[in-house]
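For reference, the structures are reproduced in the following blocks.
Just so it is clear, none of the values below were taken in a lab; they were calculated from the coordinates. In this text the structure is predicted, and so the values were computed from the model without any measurement. Cβ atoms are built from the backbone, for glycine too; each structure is taken alone.
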Structure I
Amino acid sequence: MTIIKKIWSYFRKHLLLLILAVVSSLFVAGTDGASAYVLKHVLDDIFINQNEKMLTVIPIVISVIFLFRGVFRFLQLFLLRKIGLKVVQEMRYNLYTKMIRLPMSFYDNNSTGDMMSRIVNDINQIKSSIPSFINVMKDCFSVIFLIGVVFYQDYELGLYGLIAIPFMLVLIRKTSKKSKKYSTKGLEKMSTLASVLQESFSGIKVVKSFVMEKFEAGKFADENDKETTYQIKRARVSAIGSPLMDIISGLALAVIIYYGGYKVITGESTPGTFFSFIAAFAMMFEPFKKINQENYTIQNSITAAERFFHIMEMDNEILDRNGT
């Protein structure tokens with residue numbers, strides 16, 4: 001959590017905008033639960049009871065729900081992107097000013113390509129960290145609201161459905177570790193790739209003079225292959241999460257349809273209650289998928305942040321010798 005606190009020190013300067021983004025996220029999450037709940041009245045009141053009054057009321061309610069969702073979704077997306085860009089601007093400037101004040105020994109031990117990669121690529125990775133946390137928070141609230149609808153409609157059936165959640169949490173944890181490992185290697189290889197490019201282009205006269213184009217192309221191909229390999233491994237970890245969640249949710253949904261359908265047939269529940277339950281339950285798994293995807297972004301951001309703060313916390317050897 002230490003690295004998260006360090007990242008937060010940059011984002012908290014935009015606290016008001018962050019609060020507005022969080023509030024907007026909560027409203028967006030609330031509309032998920034409201035949409036699932038309204039489905040009960042659509043089926044029971046309009047299609048089964050043929051209530052003409054509800055035929056007027058429910059479309060208005062649905063329109064208002066999605067109007068609110070659209071407005072607050074816009075605020076959430078715009079505010080998070082604005083905050084991210086402001087943080088990138090500050091961190092990029094701080095890292096540059098830190099680097100140019102470091103002693104020559106730092107430049108002897110680090111390639112120009114690596115330093116450029118840290119300023120350009122790593123900082124862009126970090127900007128997604130806090131917005132991703134807020135998105136995870138929004139998705140968690142969506143799950144909570146939808147679970148509330150599930151238990152409100154059918155408490156007993158809800159208990160059967162929630163058996164799937166622990167399996168999803170275990171899946172998120174397992175893929176998180178793998179993602180961070182490959183993110184670290186991927187960023188290191190990206191820095192190496194940038195170094196190869198910098199050396200080739202800055203020394204292009206030497207390359208041309210000694211006819212070394214084939215050698216340089218081979219060196220670049222080798223590093224490019226290594227970087228791509230780690231990105232493919234990370235993509236594999238990222239890609240496997242959603243299908244596994246689909247399998248888990250599908251099995252849980254099959255059990256619920258069987259048991260819930262039986263309750264409707266025997267008259268213990270109404271079609272509206274059952275389909276509202278099914279809608280809430282099915283919608284509940286989408287936030288879990290998003291949490292899993294956001295987790296990959298967070299792990300990548302943490303890896304980039306570790307590289308950023310490693311430079312920021314370096315001592316300036318020249319000043320240390322003077323005792324200042």
Structure II
Amino acid sequence: MISIIFPYGKNLPDIINSLDDKYEIFVAGSQNKKINHPNVRFVKESNLAESLLKCVRKSKGDYIAVFNDRVSNVKKCIKEMIERVENGADIVTGKRDEYSVVARIFVNLLLPKSRMVEDPLSDVFLIKKSVIENANLHPIGSKILLEIIAKGNYNRIEEIPVKMRREENFNESYSKYSHHLLKIAWKEGEILRFVKFGMVGLCSILLNETILWFLIEKNVYLILASIMSIELSILFAFLFNEIWTFRDRGIKKFKSFLKRMGKFNIASIAGLFINLFILLFLAKIFGIHPLKANIVGISGAFIWNFFAHNLWTWYE
């Protein structure tokens with residue numbers, strides 16, 4: 001059996017009434033007399049998230065699908081998703097034709113597992129019920145897929161394009177989910193990863209200064225001493241991030257290791273240029289003391305480096 005869950009929407013009567021009797025249908029919301037499907041049940045709790053969760057718990061199907069009333073062709077989507085699951089997928093998500101790229105980047109940064117799909121904030125998907133049997137879900141609004149991706153038990157996730165009915169003045173904002181995302185990121189260890197990255201960065205700065213001082217004391221030419229200290233501190237930072245900060249990421253092969261090392265160097269050197277640009281810009285244009293301007297430059301470079309290494313160097 002397949003259980004299909006819909007959040008309440010104005011277009012639901014036409015969609016649900018057209019579905020086959022073989023489906024178990026849930027509506028997360030108040031009863032609608034225009035819906036006359038023989039297997040429909042209405043579930044209304046204090047908020048949408050609780051209503052959806054209760055629908056999931058009451059579902060009897062081996063497969064559970066969640067759709068909304070903006071999906072243009074629900075029957076076609078269900079058929080394609082079932083085919084994907086029967087061919088080995090545990091989760092099949094619907095990639096909407098319009099979504100917030102900024103929100104996706106933010107989610108990708110906080111939840112690495114979300115990078116397996118292009119639209120992790122979609123509210124259209126189908127899963128095997130076994131995926132969430134032992135998952136403690138606490139979603140916000142209709143974005144239950146995020147929780148499933150973060151906490152579910154699965155091996156394979158696939159994505160299909162889903163055509164949505166367009167809404168006037170489309171403006172998808174996820175600001176209200178930010179706090180919830182941070183909570184998930186904390187539980188998944190991503191906030192701790194940020195702290196580790198900062199600690200490694202601080203140690204690499206101290207190493208850089210120590211090597212530079214030592215080489216200058218040995219009368220090494222300043223530019224050469226600077227290049228050597230920078231590169232050695234970059235290699236130090238890469239190795240410690242590889243074995244500590246991002247130890248759960250990346251293919252454990254020598255070729256992949258060298259590829260990540262090259263990416264780390266490129267991104268880190270770009271960070272140095274960002275630091276230098278901010279330093280000169282604030283000091284020359286606004287007359288800020290170079291030491292104070294450099295602190296701002298280091299902060300800007302640190303943010304760049306974390307984004308670049310998280311979303312590029314160790315993207316896997």
Structure III
Amino acid sequence: MQNAQNEIAITRGGVLPGGVSTLRSTIIENAATQAAMQPWVAMECYQLSRGKRVSQMDSLDLGGLRIVQESQFAAIQKLGATPADFCTISYSTHDPEFRLSDHAAKNANSVFFLPEHTEFDIHVPAGGQTAYIGFSQSEFVGAARALYPGAWDKPPRQVLQFQSPHLGELKTMLRHWIGATRRGEALDSAVIRGAALQTALRIATANAVDGTASLPRAARSRAVRTCRLAREFVEQQLACHAVPSVVDICLSLAVSERALLYAFHDCVGMSPQAYLRCCRLNQARAALLARDPRDTTVTQVAMQFGFLHLGRFAGDYKRIFEESPAATLTRLM
């Protein structure tokens with residue numbers, strides 16, 4: 001339905017286990033509406049090319065976390081500034097005409113960090129697609145410092161650009177969450193916020209972690225102790241139905257991500273992330289074996305242990321345990 005601001009909107013929302021989630025899926029016919037739908041940022045938008053429709057915008061409000069996807073039917077310019085304690089991780093389709101202030105998208109893996117109190121001038125050409133996650137800068141920088149002390153001691157005061165191999169993961173996650181909300185599926189806002197933050201951190205700190213070579217023999221005992229303490233911490237958190245992150249492990253052990261990475265590769269031959277996922281898969285298997293399939297679903301168990309992409313969960317589960325999660329749940333029937 002068209003309103004005074006020339007927008008056609010579909011709004012979905014509900015109270016979820018982790019808070020309130022509201023999706024607005026909107027076809028916009030007025031550039032000012034595109035700015036008005038993002039009230040957390042002081043911004044003006046100007047349509048720069050012909051077209052009755054300016055854009056299609058999907059905006060997911062997770063309470064403290066904003067996810068926005070925009071597809072431009074007409075070229076647009078966005079002028080504004082980020083407020084205090086608000087930053088974004090963003091990306092666009094690879095187009096030579098795209099510009100974020102004085103940065104262009106160098107290639108398909110370009111990702112941008114826009115810090116708080118920063119003026120921006122964004123140009124998105126017709127046909128361009130952009131997306132961003134907006135969240136608390138203090139929370140993000142605190143976690144980044146835990147992962148890589150020194151690199152984030154002083155928060156950036158201008159736009160940063162990264163070339164990240166994790167961008168595909170971020171795109172898949174955003175598509176899945178917006179699609180699931182549009183279909184009316186229940187999502188845990190707290191779990192989504194945690195997963196989004198972890199992915200953003202992997203993108204922003206990827207260039208800081210520069211290798212996975214084995215530690216010298218003299219350091220192996222420290223590596224073994226680090227892995228043991230990390231494993232104990234993970235098991236404690238999972239026993240309390242919490243899904244720990246690499247940031248949580250680093251903070252608990254007072255070690256950097258680099259030290260944790262080297263320790264796990266030296267001791268178990270995998271990254272902390274892979275080990276953490278393996279632990280969660282094992283916990284999920286234990287839960288599936290213990291539950292009654294008449295009042296439990298695979299989706300419920302997957303969500304409980306932080307697996308938001310059910311297809312990937314099922315594939316990883318079968319690779320390790322050589323049966324599907326559904327087969328495990330119903331094996332005693």
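Some observations on this one:
- Here distance in nm of label points 7 Å out along Cα→Cβ at positions 67 and 155 was derived from just one of the structures I, II, III, and that gives 2.4; the source is III.
- Structure (I, II, III) behind the derived value -30000 of helix-only ellipticity at 222 nm (-39500 (n - 2.57) for each DSSP H run of 4 or more, over all residues; to 500): I
- Mean count of other Cβ atoms within 10 Å over residues 179-186 - highest-scoring structure of I, II, III: I
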